[in-house]
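For reference, the structures are reproduced in the following blocks.
No lab work stands behind these numbers, since they all come straight from the coordinates. These numbers come from a predicted model, not from an experiment. Cβ atoms are built from the backbone, for glycine too; each structure is taken alone.
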Structure 1
Amino acid sequence: MLARRSEARVALDIPFRGERDYVHSTDLFAALDGLAGSFMGPGAYLKTLSLRRQAHHQIAARFQPEPDAFGTFVFAAPEWTVEGWLVENPAPITRRIAFDEAAIAQHAVCGQGRVFLQSPVTGYSPFEQLIVLFKMLCAQRHPGRWLFTSIALERPLSKRAMLSVSHTQLVLGRMVEATLYQNGLPAGRMQMVQPAAGGLA
């Protein structure tokens, strides 16, 4: 069964978010995290997600190497992992949803090199909350546009956890790496980049 599934090409129904004309990392994360359970069974989750460029059309997940992939991911279950590739299709995206980042930001507490929430923000996923916290953390280094490039989780994100991000290092003046925490315990790493032109998703 695993061999047959590795040949699968799974269409991901992902909308545009707000006024963006590219696929947002929060929607990719949600779609893939949901797919992990159906692909690998109970207890599976999206362990890593890395994006190389923006995608502007419909997305599919593949489980065999794709030279034209704009991103990669890994599903993790208790005893095994599965690697996947993200490819862009010619079909246009016709749906659009709202995303009020300010509703999360107004609950955030900022310190030097750290941004955190004292409690979860109702109506937003943990990853949506982390993205806003991380953008605020990056803005401490440089103002302007910051784009998600990767996340690597040590365990699934909890809807009930207190989330925080702490600065780890600045690479070449335009990439920030941070450690993310759930309830004060390290839970993974994230990266964002400030693009010189164009950008990632």
Structure 2
Amino acid sequence: MTLKDLELLWQIEVHCERCIRACAYFFAVSGSDSSNLWSFTQNCYAETAIIHWCKTFGSHSSEPTHFKHFFENRCFHAGDGTAITLDTVRKRLRHASGLDDNQYTDFWKGVKDGRDTFFVHNEFSKQNHPSFPDLNIVQQTCLEMREIIHAVLSGEDCSEDSDFFQNFCDLVQWNRNPKYLRDIEKDCKALTRAINV
């Protein structure tokens, strides 16, 4: 793996982490009708989740950190010998989403179009108001991508910057999804307590 590959994979990891966190915070503040503060906060978390999701899963032609740029025309071998190609990544993401190919394509278009129309650009002439996608699906695809990243790192190395590679591997191993979600859950409990004050 080259240093450029490693830097791209790092960015994909960061966007997935931020998206997962934003989704969790969205869920924590959802349903509160105590003030406009929490409704606004909920919307901000959803918007943040959507923007970070699109940086990894949106349009590969306009997103330099789209996962396709890392996996296209390549085959990585996980530590267990499993081959990881662009096709296997796509299958794993669809499986994690719980959607078939057509449903996933529709979901992807909806998220990307919503982001483009309402969150990145402001097409104020549109009659429709933004609606948020199912953030459970958004979160699950990011969690699966983090598992894929872990698998790729377990079978690769980077001689161009072995320190960066090892630090990245150590971080990904230390901050696996179960631990990451437990840490976020602590924040969510604090948000829930704040809502109820």
- For structures 1, 2, which has the highest computed value of relative contact order in percent (Cα under 8 Å, 6 or more apart)? 2
- Rank structures 1, 2 by distance in nm of label points 7 Å out along Cα→Cβ at positions 82 and 98 and report only the one at the top, that is, the highest. 1
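With distance in nm of label points 7 Å out along Cα→Cβ at positions 162 and 186 derived from the coordinates and found to be 2.0, which of 1, 2 does the value describe?
Checking each candidate, the match is 1.
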- Query: Which one of 1, 2 has mean projected area of the Cα convex hull in nm², as calculated from the coordinates, equal to 11.5?
  - Reply: 1
- Item | Source structure (of 1, 2) for helix-only ellipticity at 222 nm (-39500 (n - 2.57) for each DSSP H run of 4 or more, over all residues; to 500), computed value -6000 | 1
- Query: Computing FRET efficiency 1/(1 + (r/R0)^6) of positions 18 and 50 (r between Cβ atoms, R0 = 25 Å, to 0.05) gives 0.65 for which of 1, 2?
  - Reply: 1
